[in-house]
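Visitor: Pasting the structures here.
Nothing in this text is a laboratory measurement; each read-out follows from the coordinates by a stated rule. Small disclaimer: the values here were computed from a predicted structure and weren't measured. Cβ atoms are built from the backbone, for glycine too; each structure is taken alone.
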Structure I
Amino acid sequence: MIGYGAGLRREHYPFLESGEPHTVEWFEAISENYMDTAGRPRVMLERVRRDFPVGLHGVSLSIGRADGVNPEYLKRLRSLIDSVQPFIVSDHLCWTGLNSNLHDLLPLPFTEEALEIVCRNIDVTQEALGTSIALENVSSYLTFKDSTMKEWEFLCEVAGRSGARILLDVNNVYVNAINHGFDPRIFIDAIPADLVAQIHVAGHSDLGTHLFDTHSTPISTTVLELLKRATRRFPDSPVLLEWDEEIPDFRTLEAEVDKARKAGTP
């Protein structure tokens with residue numbers, strides 16, 4: 001258990017450079033922000049890595065693409081992994097477009113055909129990167145009529161067949177539960193403990209007709225309750241607070257990490 005971490009964001013570089021003590025135990029860097037650069041972001045990542053465990057979390061792998069993952073992207077990611085030596089490498093169980101990146105995490109149909117495509121792409125990815133990966137369940141705002149499995153069943157099948165592990169995003173579980181009408185506790189309870197490598201938690205926005213995964217608000221009380229349930233089931237999984245929009249100062253972020261730690265501590 002590495003503990004409770006936060007996303008590494010440029011807004012917090014000055015605080016981290018100051019060397020002031022804080023209670024955040026590890027940091028997660030968005031992989032694409034640190035590829036192909038020798039500028040300040042990379043310098044900060046290497047500086048943080050000297051003092052804290054670091055995870056790399058991508059948004060462009062597009063593991064669900066029917067035409068396969070991008071080999072050039074994998075090459076660039078491998079270079080970053082070799083340099084940073086993260087304790088975990090992760091991305092999302094989704095696709096992001098064909099022949100271009102739509103910069104959105106698009107949901108997959110939960111079918112046998114999609115499962116075969118994802119597992120094939122995972123094999124290629126893990127071989128190219130020289131490491132196993134973890135895949136995150138994404139928030140979604142539609143479902144596919146052709147789906148033959150529940151989301152959690154599909155997630156477990158992917159991990160069980162491929163050797164990849166699960167990055168369980170508790171906030172996304174709750175968002176999807178409200179948007180699509182299922183009990184989020186069923187989702188969490190259905191995941192075998194040995195498949196979960198990491199946990200995400202974040203804030204969402206209620207738009208009235210649906211919940212939207214904005215990462216721009218404090219963690220809701222209901223998501224904290226689900227986090228408590230998840231950390232009881234997966235006590236060895238590190239927990240990461242995501243905050244990507246309307247980013248607060250570091251001390252406010254730290255307080256939110258502490259709130260998650262309090263909820264997740266028996």
Structure II
Amino acid sequence: MPGPFSRTQLLLGKNSMNRLRDARVIVFGVGGVGGYAIEALARAGVGHLEVVDNDDISVTNVNRQIIATMETVGLPKVDVMRKRILQINPACEVITHSCFFLPSTASRFDFSRYDYVLDAVDTLTAKLQLVKRAKDAQTPIISCMGTANKLDPSALRVASIYETSICPLARVMRKEARKRRLGDFKVVYSTEPALVPQPDEETYEPIPEGSSRRSLPGSAPFVPPAAGLLMASEVVRDLIADHVTQAPARD
């Protein structure tokens with residue numbers, strides 16, 4: 001009898017669906033990128049998902065984050081995400097971590113337990129530490145580079161960190177990865193030059209205390225979601241690489 005993942009099984013086969021059901025994936029960051037990545041993984045049939053974030057949903061998230069609606073503003077992101085995953089797949093094991101990935105919280109996570117790590121966080125320090133921890137545990141990781149101040153989802157690419165261009169965050173990540181001898185890892189990045197935000201009295205928002213940003217970035221409902229879907233697609237491809245009957249062609 002057809003089930004919620006029957007159409008996917010037509011493409012991937014039963015062995016691949018069993019692999020996804022048994023896979024354990026952790027996503028750091030439940031924002032414009034991470035939220036869509038998590039949703040796609042849930043709809044792909046991944047059976048064990050862990051989500052990590054310490055933010056509550058803000059009204060300024062509504063324009064681009066899949067869990068952000070006027071009804072969910074003010075609620076913890078990980079709680080809303082968990083509820084949404086279980087509405088899609090009640091059989092999924094969902095573990096939430098109400099924290100940011102920081103030196104003080106890093107010990108909570110045993111990266112060797114996961115089949116894949118998704119980095120959808122904002123800070124360079126956290127990204128570098130996530131890559132290092134994943135590499136030390138020999139666990140695959142995919143990291144998202146900058147998606148703010150961009151409008152063209154067709155400019156997104158999947159590549160080795162050392163094959164990236166244009167993206168300022170990717171440039172710094174390349175430099176730091178070489179310096180720290182982190183080796184190769186996969187990223188999603190954009191070749192679109194960043195636009196310059198144009199704040200006015202209606203859009204003015206104070207910069208959070210302790211933030212390293214000089215100005216708040218703009219963002220629209222195109223690039224972050226597309227980046228999240230690309231990340232999820234790559235994770236699924238890699239997880240089922242040895243199980244799929246007929247692998248989807250890569251561009």
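Visitor: Work out the source of 3.1 here, i.e. which of I, II gives that when distance in nm of label points 7 Å out along Cα→Cβ at positions 4 and 140 is computed. Before the final figure, lay out each step's value.
Guide: On the way: I: 3.1; II: 2.3.
That value comes from structure I.
Visitor: Next up: I, II: which one has relative contact order in percent (Cα under 8 Å, 6 or more apart), as calculated, at 24? Intermediate results must be reported in sequence, preceding the final value.
Guide: On the way: I: 19; II: 24.
Source structure: II.
Visitor: Assign the value 23, 11, 8, calculated as semi-axes √(5λ) of the Cα gyration tensor in Å, for residues 20-75 alone, to the correct structure from I, II.
Guide: Numbers: I: 28, 14, 7; II: 23, 11, 8.
Corresponding structure: II.
Visitor: For mean count of other Cβ atoms within 10 Å over residues 84-91, find whichever of I, II sits highest and give me its label. Intermediate results must be reported in sequence, preceding the final value.
Guide: Numbers: I: 20.4; II: 14.1.
Largest one: structure I.
Visitor: Ranked by mean count of other Cβ atoms within 10 Å over residues 36-43, which of I, II sits at the highest value? Spell out each step's value before the answer.
Guide: Details: I: 12.1; II: 24.4.
Once mean count of other Cβ atoms within 10 Å over residues 36-43 is worked out for each structure, II has the highest.
Visitor: Which structure, out of I, II, was helix-only ellipticity at 222 nm (-39500 (n - 2.57) for each DSSP H run of 4 or more, over all residues; to 500) calculated from, if the result is -10000? Before the final figure, lay out each step's value.
Guide: Values: I: -12500; II: -10000.
Answer by label: II.
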